[in-house]
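Pasting the structures here.
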Structure I
Amino acid sequence: MDEAYRQACLYASELNREFPSKINPCELVIASDGKFLYAGNIDTNKPDYKIAFADWNNTNVNFDKFLKAFNYENLEQNAKSIKNKLRTDAKFKNPINLLGGKKIRNLESSNTFGENISIQYRHLFNPNIENEKKEIVENAYVKINKVESHINPIDKILRKKVFNDDGTLINDFNNPIEITSKFSNPRTLNNQVLLLIGSVGSGKSTFTTYLKEVALEAEIKEKTYWINLNLNDAPLNKEEIYNWTKTSILNNIKSVHNKTNFKSLEFIQELYKEEITEIKDGPLALLDKDSEKYKELLVERIFKLQDDQDLTLRKVIFKLINQKEKT
């Protein structure tokens, strides 16, 4: 502690050397190791106060004197005195100059509260998982009705310019009948595209989840199977995008049907039943079913079926979705 206090005094003296003669902003020094507190003025060899941790309370006479010597009021008064010695009486009328130089004024302030909120509650502000989106649309979806009369003529011009009058405006996001009416017979929507257009951050993804979870009638929800693909994770070259899409759809279906063992032989045989029957009744009929050659060729054929991404995707959709009367 003696060495720590001595070094603190040396640091204070070095800092004071940066200022004009006889002006010493650093006058008081504190050193502590958690067990003892040493404090005093830098112009003495020994600290004025050596107080053990057990005496760190204002009922102790020595600690009370330390508090009075090192309290905020004394420090502030001392700082103002030194400030007056260093600065002139000039006063600035433009408040921005009080901030400092150009570099200081251009510094970007940090909103630590906002940063913490955005990280801890990211699932609310930017939900990625479908369950998170579902909670938002069910409990915190902001419903906006288009009631402003001045928007109509502007919309008319934009629609004609952008969509050539082919687009359909959603007037009430709470009851988007312009879209829900399209789902009256889901089976007619096979291989059809419905394009939802809106600016960045306007809530297209959230609206889609709202449409699925809230706006659509329960009967339609029972007849449809929804898959979400996050295109932010998609590859940028056209050679890979199709494989990525098929793989993503398969993974999505597997995650929903997590109780199904997709790797089991029973499931594989059921999935490729027609193709396996075709080879069994065809070329493999020439071989003994118990022979190694028969089994080897059958396994080889199954591997090729699994490698066929288009076939596998089609089979999985048919077995787990279409057979359950869903589109």
Structure II
Amino acid sequence: MFMNHFNRPIFPFTAIIGQEEMKLALLLNVIDPKIGGVMIMGDRGTGKSTAIRAVTNLLPKILVVKDDPFNLDPTSYFKNSNLSKSSKVMTELVSVPMVDLPLGATEDRVCGTIDLEKALTEGVKSFEPGLLAKANRGILYVDEINLLDDHLVDILLDSAASGWNTVEREGISIRHPARFVLVGSGNPEEGELRPQLLDRFGMHAEIKTVKNPVQRVRIVEQRSDFDKNPEECLVNHRLAQNELRMRISLAQQSLSTVGIDYTLRVKISEICSELNVDGLRGDIVTNRAAMALAAYEQEREVSVEHVRKIIKLCLRHRLRRDPLQSVDSSLKVDKVVHKVLG
């Protein structure tokens, strides 16, 4: 239950101390992938990769067609092939895919390649799937995304938003599903993403190195205990992991039944307007994230408190940057939220 395909232990999500912003953003995105992914900015060695692998390990297994390169479920498989529903295909339950995109990846490695020679000589569309195909129905993680070529970031964001990847070469076009949660991380000292790209991430989590000495010792001890005896650590957190796994599953099922009052939606848009947020993406993401949080907390209606908890994560990276102002974007959001919501 707690091991990946190679029986390598995965640090339990419930054992991660602190970094509440990052954990909340990841949980809400796996509950509702339409939020649009999360950008995690913070210092080195603050557990970004650990948290992403840990949250993937919490997700229920998915049914796929055996050996399908796109992780298609049987229903989608029949829609995307010439087979009738009466045809028999082998299926299997697999863990939700978690794909690491290496910093030096090429466009072909990410999107996949078309064998032009085979297409021209045999008239057959021969496609070698890339990382986007492998990540379908899973999580695509890009560490140091702020150092990745902007063109590749554009491709990732387009696929994450549309749910499809299109590869075109010499007039030949192949399209396949690419629905995934995009998680990017980076160190702000190495530069930010361009605002146009940053805006397209649903949420933005900031994480900092823990300063409290007692908490630092707890984190070190927790990690040391896991490294010494991972099986015992996993057993100790089994109950909490199972409870969280169940909460995520219930939230995913109940998400469509969660409502948000018209008055509250107007207040969200009023906050976005006061902050001069360009476009409507901020309004949409804030509504989605608030509903995902309500579902996670097993509520049928979004409350003001739900909005308060998530609105900074949804808006602060969308604010216009004024180099002459030193006011933190989180403080700007807090000020307007207090004014509008009281």
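Some notes on this structure:
- Structure from which 56, 37, 28 was derived, Cα extents along the principal axes in Å, for residues 9-168 alone, options I, II: II
- Relative contact order in percent (Cα under 8 Å, 6 or more apart) from the coordinates reads 9; which among I, II: I
- Value 66, 49, 42, calculated as Cα extents along the principal axes in Å, assigned to which of I, II: II
- Among I, II, structure where distance in nm of label points 7 Å out along Cα→Cβ at positions 265 and 289 as derived comes to 1.9: II
The numbers here are math on the coordinates, done by the rules we state, and not lab data. Model, not experiment: these values are computed from the prediction. Cβ atoms are built from the backbone, for glycine too; each structure is taken alone.
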